[in-house]
1. As an exercise: Rg and Dmax of the Cα atoms in Å, for residues 140-179 alone, calculated from one structure in 1, 2, equals 13.4, 40. Which structure is it?
2. For relative contact order in percent (Cα under 8 Å, 6 or more apart), which of 1, 2 scores largest?
3. Give the label, chosen from 1, 2, of the structure having the highest value of FRET efficiency 1/(1 + (r/R0)^6) of positions 188 and 244 (r between Cβ atoms, R0 = 41 Å, to 0.05).
4. Supply the structure label, taken from 1, 2, corresponding to semi-axes √(5λ) of the Cα gyration tensor in Å with the calculated value 39, 22, 19.
5. Of the structures 1, 2, report the one carrying the highest value of Rg/Rh (Cα atoms, Kirkwood Rh), for residues 252-307 alone.
6. Which structure, out of 1, 2, was mean count of other Cβ atoms within 10 Å over residues 236-243 calculated from, if the result is 26.4?
7. Quick one: helix-only ellipticity at 222 nm (-39500 (n - 2.57) for each DSSP H run of 4 or more, over all residues; to 500) came out at -8000 when computed from one of 1, 2, so which one is it?
8. For structures 1, 2, calculate FRET efficiency 1/(1 + (r/R0)^6) of positions 228 and 316 (r between Cβ atoms, R0 = 35 Å, to 0.05) and state which one comes out highest.
Structure 1
Amino acid sequence: MRLKRVLIAALLALLGLASAVGIAVHRAGGTFAVALPAAAIGDEPGDLVAAERIGKYPAFVAQYFLDSVALPEALEVTHGIALYRVRYHTTNFDGSVVVASGLVALPNKRELNSVVSYFHGTNAQRHTAPSQSGLGEGLLVAAATAGLGHILVAPDYIGLGESRDLHPYLHAKTTTATCIDLLRAARTLVDHLRGVWPTSLYLVGFSQGGHATFAVQRELESQPEPPFQVKATAAIAGPFHLLEVSFPQALTGETDSHEFYLAYIANAYAHIYQHPLELIVAAPYAEKVPVLFDGDHETEEIAANLPDDPRDLFTSDFLKAYDAGKPHWFLEAFAENSVDDWTPSAPVRIYYGENDVDVLPEEALRAEAKMRERGADIEAISVGAFDHNTSVLHAIPKALRWFAELENE
């Protein structure tokens, strides 16, 4: 679920390119605070706290950034882009109002016709969130979306980016609030800067972000008068069936990432549902895990401090209960945060890689079958025999082309 690793080699090469064309790679075009009127700032969920422009790139430079990733299907950048880091209020899992951050990117074009909200995959480091990552994921997604003419809205999530709170990993309710509140804050910013907010909203997310797309669409479509209307959703390699598919697969340890995912979600759910972590996570990991997932530790350091076998992460009492099919609060939390038990109104496409062992193709195929039976316009699409992190590179261009087709209808 960590797109960062896929991009590192390309980004290192790009540093030389950016220097060659005379661009300060982290702060091209200057960094400055956006002067907001008092009416644009508030202390309720969805209200802006502050915004600053963190970069501005002409179209040809954004194209270089995008080409550095060597997407299997090239995307043509048609507009320059301006990137803004936004701080805003949202609601945490305990009901408290906290400050979170996210990235908003605007295309250099007169008419703004559509918004793409991008939800990133699993990440345990604050400094690599979309609004923080310099030449990382945020800039590349901005080039792929704002560079094609969309407004980009990309939440960092609580606990990442500017936030120092616990990251509520795969907690659907909190994720939904965080994402929708950023859309509200982004609308305020865009209204101030450009005077117009488009009505077309597209959702796209990878891995953890695929889970977020379903949670956000479900929430918006459940409201009689939603603040935003979803036009279409593209979920890429998302874990939708946490109890029935995701957790059993992670326990197999088929990939080195499984221990990471399980420790991350155990730490989050223990805090959210107010249960002692040591009741599910075995010693010595129960003491290590909260420190490892403090937002500052590198992925490699976290992985090095976790067991090779994911079952060794858990206490024998929990494993006995799980293997015997007995009820347990941790399993109930997985069920509560699964996002497959609803019927989308807007069309949905789920993209998956056939060789993905992080998030099995079964996740996409089961969601397609379950939702189609209820009458949803949904399609699961294989991008080929690719693993988890490679599948997203194949899926993003397909999703954006689909959005363009819908926009031109």
Structure 2
Amino acid sequence: MQEKQAKVGIIGGGLAGIYTAYLLAQNKISFELIEAKPILGGRIYGEETHVSAYKMDLGPSWIFPHQQEIQTLVTELGLRLIEQNTAGDAVFQRNAHEPPQQISGVAPPPMYRIFGGTTKLIDSLANRINQKCSYVSTTVTSLRSDGKYWHLGLQRNTLAGNFDDLSQSDPSRKSSRLGSASYEHIVIATPPRVIAHLLKSGETTSVNANGFLSALASKFEQTPTWMAAQAKFAVTYDQPFWRDRGLSGQAFSQVGPLGEIHDASFEDSEGNSVFALFGFVGIPFAHRQHASGEQMKTACLAQLSAIFGSQANKYTQTYYKDWGTDNFTATNLDQKQASAHPHIDLAFEQAELQQLKLHLATSEFSEHDAGYMEGAILAATRSVKNILSSVS
């Protein structure tokens, strides 16, 4: 990518960034989407199952009834929602020295998942924007404004490994200078603490606004990224054996390593099925970082066996994703602090942000449902409205 001038540069190719691109394309506003990872999606990530149409969600998956914007988008893209299975009893594991307790009548409020996996949402949006305007494996190294344009320094990430190599401090990770790009508007669609690192690095400058950007970075640094240091485990089976026992697949544990467990199955009318359980690891990053992924999988399977019986060991595939090791999602602060819902009030800064043509589209910047997929849609929509108001 050599020096060029699209109207809008979008930093971050997760849901917020891709949806921003989608809205800009609908309004015929030129843009370029820059993503550091080799694939789009950001915190939305899934891995293949034995049914090609279904991916196992290892990032966010739930949509709640009140979240109307994301539901509207799902319908607009020709996707569909399925209700989270909660039929049956839940299980409570109090300690390792007594049998888990089966509990009835604890079904939560309705929750929904995208049929086939949340990555369907990313793929559908990506297919509706010009692929030539998307740059993956590309890192922003500097961000400078001359008062009229924002100029970005860019590096290409080349890998001698897999997806996780890029987001971890791996010696196989290499970078090469790519060039620069210039835009009238910049949309930030990365976690606040990640962009704070760039803003505080000395590689971000703006005519007459350096003090403002520094203060903004400090504010971002205090904003937690929702679920940033979370780890997720999933496992598939030939049959949903827990349902045969009248269980929903939902379990809560004070033992661990999984604190919560839920049904993650997909079924269709043609007989294609993926029967699965998934769980959120309840062990803080500081305590689990010394365990390997395989060790964590083994511990999770042992827990499932204790809760659901020996059939839990007759699995077909296991999955494990530790977001705490993903440097494009979690910072040192996220790794050290307990997960918390973000809240950041930018009312005071909004006028200067608009003057700088700097827009914040990440879910954590949403006034409602911050951290959720709904928040990403709301924040991206607001950013595009602000851009359109300045170019109309």
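Read-outs throughout are calculated quantities, based only on the coordinates presented, and are distinct from any laboratory measurement. Note that the structure is a prediction, hence the values are computed from the model and not measured. Cβ atoms are built from the backbone, for glycine too; each structure is taken alone.
1. Attributed to the structure labelled 2.
2. 2
3. 1
4. 2
5. Once Rg/Rh (Cα atoms, Kirkwood Rh), for residues 252-307 alone is tallied for 1, 2, the winner is 2.
6. That value comes from structure 1.
7. 2
8. By FRET efficiency 1/(1 + (r/R0)^6) of positions 228 and 316 (r between Cβ atoms, R0 = 35 Å, to 0.05), the leading structure of 1, 2 is 2.
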